[in-house]
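Where a number appears in this text, it was derived from the coordinates with a stated rule and is not lab data. This structure is a prediction, so every number in the text was calculated from the model and none was measured. Cβ atoms are built from the backbone, for glycine too; each structure is taken alone.
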Structure I
Amino acid sequence: MKDPRAIPGLVSWLEDDFVAEAAWRAIVACGPTAVPPLLDSLREKHFHYGTETSASRRRRGRILAILRELAEPRDITGLEDLLDDPVEGVRWDAVHLLVEKGRDTQKQRAFRVGMEFLDSADSFMRSECEELLLRHFDLVRGLIEQEIGCRRRAGEAEESFEPRETTLGILCRIFRKGCKVTGTTRTIPSG
């Protein structure tokens, strides 16, 4: 019925995996009126024995994903601190939100934090980050060039005999693919 009085209850249901998807759809149906209660709940963490509960982490991540659909750029002012959140999933969702809806300074910081996920041991997270950087290559080319230069100066190898590809190798691949797609010069920066 899109009654705004239901929004706080729906937001709390985002912690329950069994009803989270239905709550998500109902919140989105309420439209922009749901943004203030979402922002209030985003700052709320539920702790058990001194650690944020996994349900609370999932709720905050889901809220960030919903804000990607509902929020206007003015609504996300002040959310940059989520890029420093101790929960990896929340940080990643904050990267996506700020890249899509943020001001230029927010986007640049979000891309920098996003590039840190290339160092993750999680191969899914690394591939998600690679896709994000390729999708926005025109905005991040300079950051990628800087990071390649820094890593080369630090002595990181582009190729490795380990089963896992080096972050420098991934960055160079992103750079080559991005240049090919945009039709720009493909000289990979040296250290």
Structure II
Amino acid sequence: MAVLSGDYTGNSILIYDDAGSHLGSTVVTRHDKTVLRIELLDVPPLLTVGSCCRLLILSSPSPCEYHGRVRKEGLRTYIAMYQGHERENRSAVRYKISCPALIENLICDDHPYSLHTPLEIMLIDISKIGVRFGAPRYSLSDGDRFQMRMKISDTEKILIASVVHHIDIDSGSSEYGCRFLIGSEKAV
């Protein structure tokens, strides 16, 4: 299991119910690591005290997934976090997301190379280990590494990923399955 060691204050967060339905997106305003809880800029209206939820925190160098329960202490509402699944394989929970993003840099030999015109993509789903998105056909090839910029709840996030596979949908578009680069990979 992962250790809750990062400070997630200021990170965007995607919130889902236990069935995987998207409840909302917001920003972590406070992360208290000693008692494993986070406070949010806006608590989605469907989350009431006692509700269970899944949290995908868009932290660097890759997102973190946790489960949580809404709690209240005095006038403060917060989410008590506990660790989620840690297996890094295809069984990682995928969360649907319909969000535009930009690929601004390709990475070669650990150096970023800016694209003259950023590639506009549309995110389809995201997990703690990767992302799937739609883009014009022939935009990327398997093995390409890139820097992606996305905006969630008025907070920009830059993630580094590599194309694992692609599927041609029609003559003009493809879907790309990508894995976030973490660990020994250098972030740009």
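Observations, loosely collected:
- At a computed 17 (relative contact order in percent (Cα under 8 Å, 6 or more apart)), which of I, II: II
- Origin of the value 0, where helix-only ellipticity at 222 nm (-39500 (n - 2.57) for each DSSP H run of 4 or more, over all residues; to 500) was derived from one of I, II: II
- The maximum of volume of the Cα convex hull per residue in Å³ over structures I, II, that is, the highest value, falls on I.
- Structure from which 2.9 was derived, distance in nm of label points 7 Å out along Cα→Cβ at positions 25 and 137, options I, II: II
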